[in-house]
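In the part that follows, the structures are each spelled out as structure tokens.
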Structure 1
Amino acid sequence: MIIYLTAITVFMVECLTMYFIYFSKQKEFKQELTNAYKSKYPIDKFFYFIMIPCLNEGKVIKDTLQHLIELNGQKHIIVIDDDSDDDTVKQAKSIAGPITILQRKFPNARTGKGDSLNSAMPTIQKLIDKQHLDPKYCLVGVIDGDGILSGNSIYKLNDVFGNEDIDAVQLRVKMKTPKNILQTFQDIEFFVVNHLMQLLRTNLNAVALCGNGQFFRYSSVYKKMGIHPWGDALLEDYELTLRLELHGLKIKYITDAYVDQEALLSMKSLIKQRARWSQGGWDCWKYFKAITQSKIMSNAQKFDVYCFFIQPVLNIFADFSIIYLTIKFIIQYHEHPEFLFVSMISLAILGLLFGTIFTMIYIHEMRINDQANVVIQESDMINEKLHLRKAFLSIGLMSYIYIMLFFSLILSTYHMLIGQNAWDKTKRI
């Protein structure tokens, strides 16, 4: 019971804090969106090296490259093929432009996303030397094989990196064309819940990188961390976050530009994906001692990391507590079905509260982004006018998805215990 109440208290405090930050800064956010395509700096102030790690991305890589080529600004795209079985390389070669294709072959391929990204860093160094570029004005970005950057991304990135104190940036993340309820859940999760969490982390100076849509200043990262900044954790983006913070590098979150990615179509795929992410979180525990002893990281940053580490532990024990308490409650009051029914309905309605608020913010956020002309494609806004049935289903899934994701935590713990560290990549449909 104590663990359950602790988990509920942590969740409610976290949600209420995120809501407060969001609503108190609404005027500021709307002003930023009004100036979505304005920048204090010329479009060619920085040179962008954009890395795309690929493993069987033949169905999406062509569209991704085409959108990147059409973006304003100086850039060079590096496609890192991790020994794909499909036509990824063929599709990438069909697009003309400043593109380099690196092909990794077994046994040096499929050794993790972090290792794949590290393998491209020497190529970036060679390109900088060959083109006589100033590393201080070179930015390295990472997007997934299905990633599409909003048209104002370069303007917003230029503005942030114009501040020389900023070393890395994370763009907002959204799902492409979320049609069914499961995809809508993922869109609300990324575009709203993760967004609110990043706003909270911004106040702690503890913004986390999310893999897709992350950028860093080449010179400062190379100087502090060398040519191979990524580690070997399954959650390579959060591991990079920790490594940056341990070296005193500052990360900023951009609210008014975003990166599109595909949502998963099945609950089975979602559970497997979240199990991989959860296991990646366990991997990052190896930094616990370094973080605790660090004289560089702030107390606020350490607090954020400790919360991240303890969250899955709390969730596992809380979920078992829910199962136990529910069974105990039913057994205790099974002779009073009317009381049991009213109690269950009341608890269910109370449980829908936070899902309702997240869904309402989701609709509002889509509308103001659409009005600011930031939207990548109109199909991204398919839920802008969420009809009643879909809204209720979305609220329900947002509120009770933890029941399904409980299996992800169990699966990730099992994989960790048996030493299974393979990258179980999500397949393209």
Structure 2
Amino acid sequence: MKSTAKKAAPRKVSASAPVIDPYLPKNGNFGYRVSHYDLDLEYKVAINRLSGSVTITASTVTELTNFSLDLSDAMTVSKVLVNGKRAAHFDGRMSKLRVRLASKLAAGATMSIVVHYRGAPRPIRSLWGDVGFEELTNGALVAGQPNGAASWFPCDDHPSAKASYRIRIAADSPYRVVANGKLVSRRRRAAQTVWTYEQPEPTSTYLVTLQIGMYEAVQLATAPVPMHAALPERLRRNFDHDFARQPEMMTLFVDLFGPYPLANGYAVVVTDDALDIPLEAQGVSIFGANHCNGSRTSERLVAHELAHQWFGNSVTARQWRDIWLHEGFACYAEWLWSEHSGGPDADHWAQHYHEKLRKAPQNLVLTDPGPRNMFDDRVYKRGALTLHALRQKLGDDKFFTLLKEWTTRYSHDSVVTDDFTALAAGYCDESLAPLWDAWLYSRAVP
């Protein structure tokens, strides 16, 4: 994946503008809640042309005369219908599709929004580089975290805004299309193949993905969870070695974290291009060809992305300031896999990274690292160290029982740090406040 765009400077937001998340003040919308997206699209790889429609099922939470959706300026909207009626007016600019209704909707009303659009999708420039829909050498991928969903479909783009999905997309027949959920239909239509996926579990917009390439389908283990992969044929031998222990990882994580949270199993996509880092989507993880080189040197990343299916994808931070609830847990899962598979144990990795953190700048608060630092490696490692300190305090039995209750109680929900600390309090006879103060709310590394 090639990315040449410079990092975008933060934009000022007027004091009067409502903000859902200060880390992404332009994202998210008010006045309604989406329950379902139905995408019906066509993509032409050779010319990078996306067209079609999305039907959004939502309900109003207040009386509405107008509303907005997040949508990249690269997409041109031709028609908007709300409950079967043409919108009185709509316009797309500054990454928002603003819609004025033909008639007022009462609070609690159902909205069926149909948006017809087209364009040449491109990544969204952000503080963290390019995110969203990106062309590959021969295909395309979507890397949605944290605000890339609007690069390819109109949506309420915020992690706490979860919905179910149906994704139907036509692409040239030589290409394989992978999206979230279960492949329920694949049919030829002239020179194209129409692929239909259904994702019933509530899913954050940034975790919705589309992967298109000259991929071979590979069936992996079916127990304890059905798993499959899509990858270039040339990488098959490397893949069989590099991902050989993924079924064992799944068995371990189901044992430690509780039932796998998705009904339709787990998929891995390996692109034909190199990627800087792997990335997670709901039920799918995406790796670059550089992570599949036959050396098994990326195995910790295989574990990390798999763990995100519990931590981040199912149990999702309500605001990006709490991203340690994703990355700290997934990083700790790497250490647990190392411990289980004959490598150094979690205590070894905790000591190793504790020493590194003590030598690094100590100017970051884990529960509010700031938007520029939310993907800083210190968030990942300090989050994992926090969990290791908690494990030492509680003991293994209570610690892993806590993790299972966490993933079960908040399955497919959005959470904040206080939810975790409150749940953990029930597993300890003494106050955990000193531990939280030291690890979560102080800049200094304990």
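Of the structures 1, 2, report the one carrying the highest value of FRET efficiency 1/(1 + (r/R0)^6) of positions 84 and 380 (r between Cβ atoms, R0 = 35 Å, to 0.05). Write out the running numbers ahead of the final one.
Details: 1: 0.85; 2: 0.15.
Evaluating FRET efficiency 1/(1 + (r/R0)^6) of positions 84 and 380 (r between Cβ atoms, R0 = 35 Å, to 0.05) on every structure, the highest lands on 1.
If you line up 1, 2 by FRET efficiency 1/(1 + (r/R0)^6) of positions 52 and 372 (r between Cβ atoms, R0 = 25 Å, to 0.05), the top spot, with the largest value, goes to 1.
Quick one: Rg/Rh (Cα atoms, Kirkwood Rh), for residues 124-283 alone came out at 0.97 when computed from one of 1, 2, so which one is it? The read-out comes from structure 1.
Given a computed value of 3.5 for distance in nm of label points 7 Å out along Cα→Cβ at positions 148 and 420, which structure among 1, 2 does it belong to? It traces back to 1. When helix-only ellipticity at 222 nm (-39500 (n - 2.57) for each DSSP H run of 4 or more, over all residues; to 500) is computed for each of 1, 2, which one produces -17000? The correct label is 1. One of 1, 2 was used to compute relative contact order in percent (Cα under 8 Å, 6 or more apart), and the result was 12. Which label is that? Label of the source structure: 2.
Since every read-out is calculated from the coordinates, none of them should be taken as a lab result. All of these numbers come straight from a predicted model, not from anything done at the bench. Cβ atoms are built from the backbone, for glycine too; each structure is taken alone.
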